[in-house]
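Structures given as structure tokens follow.
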Structure P
Amino acid sequence: MTDAEIIGKLDTNFSRPASLWEATPDSITFCVREKVPKPLDIIRSSQASVIIIDRDLDLKGETFNDKALIRVDNPRESIIKILNHCFSAETPCKCIDPTASVHKDAIIHPSVHIGPNCAIGKATIRENTIIHANVVINDQVQIGKNVIVLPGCVIGFTGFGYYKDGSSKLVNFPHYGGVIIGDDVEIGANTCIDRGTLGNTVIKNGAKIDNLCHIAHNVTIGENSMVIALAMVGGSTKTGDGSWIAPGAVLRDGISIGRNSLVGLGAVVVKDVPDNTTVIGNPAKPFIKKENQK
């Protein structure tokens, strides 16, 4: 924040983070103009001692002698850096909880944390990864560096791949593949990621998957993409790098979502989505902004 501009009370300090509305005089917070109605009114009324604000927010000549305002280009990015530096969460011990069950042939880096009641098969887990409580990881799962897996996840079990044989009996297609999870991935609580059938299910570097998502067999989730709560990604679907799958969205099997594309809330996607495209609705269609829309 070397390019920051400080306005108001320079002799101040903070000891805790808080929201604009719940802040006390010992708090630091932030205000993004586009997300807060009447931001100047909220800044005036907030008790926070330090508020990070948009550089171009019009303060209408007010001096704010009761608090320090820090003007930056990106308040959200700046507050994240400050919180990580000043209030970093306590890192779990680099250990395997005694209640966890780990396959004798699993390859677990010494810096990995495995929480209570986990069951780890013949998997590979690399440096500084954190596996929280009650996670189940099957054989043939590879997990990269700095991955966070929240409680209750199930990774690497057989997907839902049934077909009818000659007697109309439902037979599950054999699953011989695994799951490959890249570096810096986060997987939310109670999410399921199925193993591949003949190939692998792949979660690429930097991807973030929210709570209660289902990632089916042979799916590829692109780098730095996001899959949000209650989304369902059907088998063999591919999401492009930087894509966003909104809460409750359903992606049918075998389709592709382009790079930097957005699938809207509750959308049902039944065909490919090109790069840099927003789709909404059921069935999902490209969103075209009308001329009179702001």
Structure Q
Amino acid sequence: MPTLAKQIVDENAAGVNPTLNFKGFAVGNPFTTVYSGIPASLDTYWGHQLVAKPTWDKYTKDCVNSKRPNIEECELLFLQMYKQTGDLNPYALDYPVCVEDKIAAKGRMQRNWFLHHQLGANASPEMRRAVGLPLKGTEAYEPCEEDYATTYLNLPEVKAAIHVKSDVKWNACSYTLKYDPLDGKNSMVPIYQYLIDGGFGLNILVYSGDDDSVCATIGTQSWIWDMGYEVEGQMWQTYVVNDQTAGYITKWTNTKLGFVTVHGAGHEVPAYTPEIALDLWIKYLNGEWTNA
């Protein structure tokens, strides 16, 4: 999203037609820096008390604080911690998993997606075998909704109604699309700073469901505060939906940048807390989150 935003403002500034009436963007649980990926996931496992202290202590000693960590040893320690978390959904740690998935033998749908794309690109063959990869919540939440949607979208009458070719098979996640693993090493922070400091007047909202471990809230906190913008007035203030704490809001002065956490939501905030997500979206459109 930040790179697309930069493309738009740059082409607008260059006079490329048509000029887009671009006012800003909201991004949820973003993978922004190297830390906000797997390292933040592990810190979240520990913060949720999903791994044993001896394992965690060895990981922090040998892999975090060591000047020369042994990659193979650290990979094995990561694998130990991942196995210790059990059959949880990494995208929403405290929510039930779908037990109807056809890929249940390899793990639940989102768990398997996480393994394939987050770990698979850089994992050794030994690690891929160990976690089962091929070598080449709460109210209103339905853990199997992706299965239901996939079944529905593959119905012949649905394909015909939406003008999709009959031989196309819909899948919630692609297992054939390949990403360049080096892209994950490119920090998006300079692009955020460019968009904020460039005088484009964009309303930028970063929001984070705090039950996600894949792109964890701790990962977002690690970079968004370190950009160095000044906070006046609203720093980590509680906001309420239906008389319940929904999360925390921070605004940075003279930036039109806001950061909102969504308490109890997983990676896809609207799927887990739809009412809070709607409230968040309306307030974003009204400028309530981004005008300090």
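What follows draws every value from the coordinates through simple rules; no lab data is involved. The model shown is predicted, which means the values in this text are computed figures rather than measured ones.
For the reader, a short list of remarks on this structure follows.
- Given -10000 for helix-only ellipticity at 222 nm (-39500 (n - 2.57) for each DSSP H run of 4 or more, over all residues; to 500), calculated: source structure among P, Q: Q
- Answer label among P, Q for the case where Cα Rg over 2.2 N^0.38 Å, for residues 47-86 alone, calculated from the coordinates, equals 1.23: P
- Structure responsible for 1, 5, 10, 13, 16, 15, 15, 12, 8, 4, 1, 0, with P(r) over Cα pairs in 5 Å bins from 0, in percent calculated and labels P, Q on offer: Q
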